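The data blocks that follow each hold one structure.
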Structure I
Amino acid sequence: MRRNLPMILIRVIVGLVFLLEGALKFVLPKELGEGRFAAIGLPYPHHLAPLVGGIEIVGGLACMLGFYAGEAALLLLAVILAALVTTKLPILLGRPLGPFSLAKLAHYGWLSFLHEARTDLCMLFGTVAVLIDSGLKLGHKRRWYQTGQ
């Protein structure tokens, strides 16, 4: 149990954050759901926000419970990468990126990007850790960093 405790803690925090953020997309749709998706510039926000919210809720629960955690981590990885590209990459560039708007901040560039993306980056690395730990077979052969049978 002691050997698994760090990974259990990572699964719990990754799962809990995704679960809560997914639920908030339904509880506060104007601020964190379809309203936010529309403000960012995402297409079909009234369909996309509930879909992403559902993926976050189910994926978060799966990560916490260790039930299909690898598959869930793959979906959540897509969600967090999309969040980084649509909301944080414009901050790094200091300009809108295609249809994705630029947040109004005092500063742009690397320091602002790293500051604004700190939670997203933690979720990115936590999700990758869950994916690796799950032992999900991503090809024909297991890689050196995957555990399990």
Structure II
Amino acid sequence: MPGKVKYHELSEHEKKTYLGDFYSMVSLLKTRDEVKNFFKDLLTLSEAVMISRRIQVAKLFLEGYNYEQIHRKLKIGLATISQVEKWLNNGFGGYKKTIKNYNKKYPAKDEFKRYGHTPFSKEWTRKKYPLHYLLTNLISKK
């Protein structure tokens, strides 16, 4: 019974066929649910998380973080960070374009903008937890 086939043991034709089919299948996915279900069936949870962490590394690089900051924040190896930076700067532009589109479609949600006050200030706390300040709020309205 043959063992596991390694990438370098595949012919160029096989590599192109497998990758071509994969890219074509992914391009057919239209909704977030279709994408989610496809990758849930395709990848183990661990594989999906590892790919997601690479995307987070790319996002942080594009936000201006450096190696050490990313390493501390995500607790991810420097080799992985280096590889993502290499793909980000010398790849085909997939990371940059996708992250740019993602940021347009899903702008960062700043919880504090909702309240219109400095985080953890007296005013912010009163609006965030009105029942804790019920008496104070009632008195201040009069």
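What the table shows:
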{"read-out": "Identity of the structure behind 14.2 (criterion: mean count of other Cβ atoms within 10 Å over residues 83-90, calculated), options I, II", "value": "II"}
{"read-out": "Which entry (I, II) yields the derived value 0.65 for FRET efficiency 1/(1 + (r/R0)^6) of positions 11 and 43 (r between Cβ atoms, R0 = 35 Å, to 0.05)", "value": "I"}
{"read-out": "Volume of the Cα convex hull per residue in Å³ derived as 214 - corresponding label from I, II", "value": "II"}
{"read-out": "Which of I, II yields 10 [relative contact order in percent (Cα under 8 Å, 6 or more apart), calculated]", "value": "II"}
{"read-out": "Which entry (I, II) yields the derived value 10.4 for mean count of other Cβ atoms within 10 Å over residues 19-26", "value": "II"}
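Quick note: the coordinates plus some simple rules give every number you see, no bench work behind them. Quick caveat, the model's predicted, so the values are computed rather than measured. Cβ atoms are built from the backbone, for glycine too; each structure is taken alone.
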